[in-house]
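Bear in mind that the values in this text are calculations on the coordinates, not laboratory data. Not measured: the values here are computed from a predicted model. Cβ atoms are built from the backbone, for glycine too; each structure is taken alone.
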Structure 1
Amino acid sequence: MLGEGIVKGMLETAKNFAGSFVSEERLTTVEYPEQRIPTAEDARVFPFLVYDGPDWEAGLRCVACQICEKGCPPKCIYIEKSKDKKPDYVGKMQIYPARFDIDVSVCMSCQICVEVCPFEAIKMNTEFELATGDRFGGLLLDRHKLARSNEYYHSIHPTEAAEVDARLAEEKAKVEAKAKAAAEAAAAKAAAAAAAKPEAPKSESPAAGGD
């Protein structure tokens with residue numbers, strides 16, 4: 001029947017409108033910003049950089065590999081690789097991003113940067129209240145503004161963050177086991193080489209006595 005879909009839609013609207021007076025489940029409108037709906041765990045807005053430990057600068061997981069910059073469709077990520085290395089939060093010497101900017105006025109929230117990052121260093125935030133009077137500089141976020149702790153990551157995406165931590169811990173355990181096995185093999189090889197080395201002949205002392 002012509003207009004049947006419109007009638008069904010209007011009936012559904014009327015049902016929710018009338019029901020909102022007697023049931024909170026049908027009260028779908030909230031008085032924002034005084035009232036807020038909890039953000040869904042799988043929500044995504046703009047990217048942020050994850051860091052471990054207490055110091056955001058030393059703890060950044062990003063090693064400036066620039067894979068996310070190359071894979072970004074709208075080209076809103078700008079990275080400059082450091083020319084030196086500095087210790088990360090566990091003391092390992094590492095290359096770091098001397099500059100890491102994201103222009104959120106261009107970002108399309110596609111999450112491709114997250115998918116291609118091999119170091120679990122960039123994730124999607126749930127913050128959406130980023131309005132500013134500065135249409136250029138205010139929407140260009142540098143690495144300091146982008147940095148968020150791993151604890152923060154757990155607070156907004158607990159399931160995903162737990163899976164990432166478990167995977168990183170497993171990879172770390174494999175690397176440590178491989179390094180330990182290599183050290184043990186090297187020590188065994190050195191011990192075997194030392195055991196196989198012939199002893200130097202002892203020099204005989206001249207016989208005592210006269211001519």
Structure 2
Amino acid sequence: MILLLRHGQTDWNLEPTRCQGWADVPLNETGRAQARDRGRALRGRGLDLVVTSHLTRARETADIVRAELATGARRPALIVDPRLAESDRGRWEARTFAEIAASKPETWRRYREHPEAFRFPGGETLVEQQRRVLGCLRDVALDGRHALLVTHGGSMRLVRCFTAGAGIAAFHEGEARNGMLLEVADDGLAERIERYLLGNAQAVEARTR
């Protein structure tokens with residue numbers, strides 16, 4: 001069993017929402033309460049391992065969830081894996097989304113309409129982010145323990161694009177609320193990811209020849 005959890009709320013998730021990316025923003029009190037509630041709800045699911053993004057909002061969520069899952073002195077093992085981090089959003093980070101859309105309407109339109117081909121100004125592409133997130137997911141599947149991955153909205157969307165077979169063009173479809181949980185079927189998951197990543201790499205190589 002593999003579960004993905006989006007971190008709890010931060011002040012930057014409140015209107016007017018700000019682009020967080022790799023900016024190290026802590027949880028607010030609502031976010032901490034969300035993490036506590038989620039941890040309590042996950043009791044009895046047999047989680048042996050928590051893997052978290054290194055960014056503060058995810059790491060803090062993971063710590064709170066693990067405390068709620070503790071049985072006596074025993075807690076699920078913890079691994080910090082930067083591959084689960086949100087996309088590096090470069091020069092967008094710390095700006096409100098409304099400001100970005102108003103000041104760079106053409107760039108914003110490309111992000112919304114063609115996420116599969118978009119690179120954040122001064123940052124990474126969603127293709128690059130998906131490859132690292134799926135690499136982490138593959139390694140967790142190979143580990144075999146019942147695991148919770150604490151990550152970010154963009155990372156969860158990219159996993160959902162993969163599992164639904166929809167491609168990154170579907171990045172903006174559906175929701176990824178703070179505290180949202182996503183269960184991923186792990187039967188044959190590592191092999192499916194490996195085939196996908198190999199095919200993706202070959203397609204990139206072909207385009208650059």
Structure 3
Amino acid sequence: MKIKTKNEALNIVETSYLASLSSLLWVALYYLPIGGALLRLILPLPMIILHLRRGTKTALEGLLIQFLLLFIIMGPVRGTLFLFPYGILAFWLGWCWFKEKSWKLSVIVGVIIGTLGFLLRVIALSTLVGDNLWVLITRASYGLIEKFIGLFNLPLSASILSIQLGAILLIIFQEIVYVLTVHVVAYSLFPRFKLTIPDPPKLLHSLVDLNN
């Protein structure tokens with residue numbers, strides 16, 4: 001392939017570099033015993049930056065390159081898990097901010113992507129380790145429900161339905177916090193790279209100002 005313009009060269013270089021950086025972050029997140037929270041937070045950012053700088057087509061190419069790298073390095077299962085939800089979420093947020101969509105849309109769909117991705121990861125990892133990891137989540141849900149009942153001295157007992165519902169609500173709450181945090185970090189950090197994303201809604205202005 002002959003490179004004819006400077007823009008084409010930059011597309012190739014930035015796509016390769018940012019896809020490799022994102023892949024390295026995923027490998028570190030998967031294998032390193034420390035720094036998981038920070039790595040999860042910054043994992044989508046390289047591909048979002050690529051989307052904002054080079055557009056949707058280049059972002060898709062970067063996502064494909066990252067998938068191929070991780071597929072080769074980590075195998076078909078572990079290499080593919082980055083897509084659910086981090087790869088797809090990064091592409092979605094990049095598209096929303098590239099098209100200047102509102103935070104309401106990007107957050108709501110982002111939480112849905114994150115929740116579905118979390119459930120898919122639980123299924124995949126349960127298959128890998130040969131154990132039902134959903135049990136751990138339901139135990140955490142049961143513990144919280146029992147503490148809530150004990151705190152308010154309610155004449156109730158946790159049912160299977162309430163435990164399962166509590167587990168799902170825990171996952172959704174976790175994804176809301178995660179997606180909102182990625183928004184706030186990107187809104188604060190991206191101007192340093194001469195990139196902008198839409199302004200947050202009025203309800204979140206105080207949160208963004210506190211972060212700044």
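For which of 1, 2, 3 does log10 I(q)/I(0) by the Debye sum over Cα atoms at q = 0.12, 0.16, 0.18 Å⁻¹, calculated from the coordinates, equal -0.72, -1.13, -1.31? Answer for the origin of the read-out: 3.
Name the one structure among 1, 2, 3 that helix-only ellipticity at 222 nm (-39500 (n - 2.57) for each DSSP H run of 4 or more, over all residues; to 500) of -11500 was derived from. Going through each structure in turn, the value belongs to 1. Given a value of 9.9 for mean count of other Cβ atoms within 10 Å over residues 132-139, calculated from one of 1, 2, 3, which structure does it belong to? Source structure: 1.
Where does the value 0.50 come from, among 1, 2, 3, when FRET efficiency 1/(1 + (r/R0)^6) of positions 12 and 196 (r between Cβ atoms, R0 = 25 Å, to 0.05) is the thing being computed? Corresponding structure: 3.
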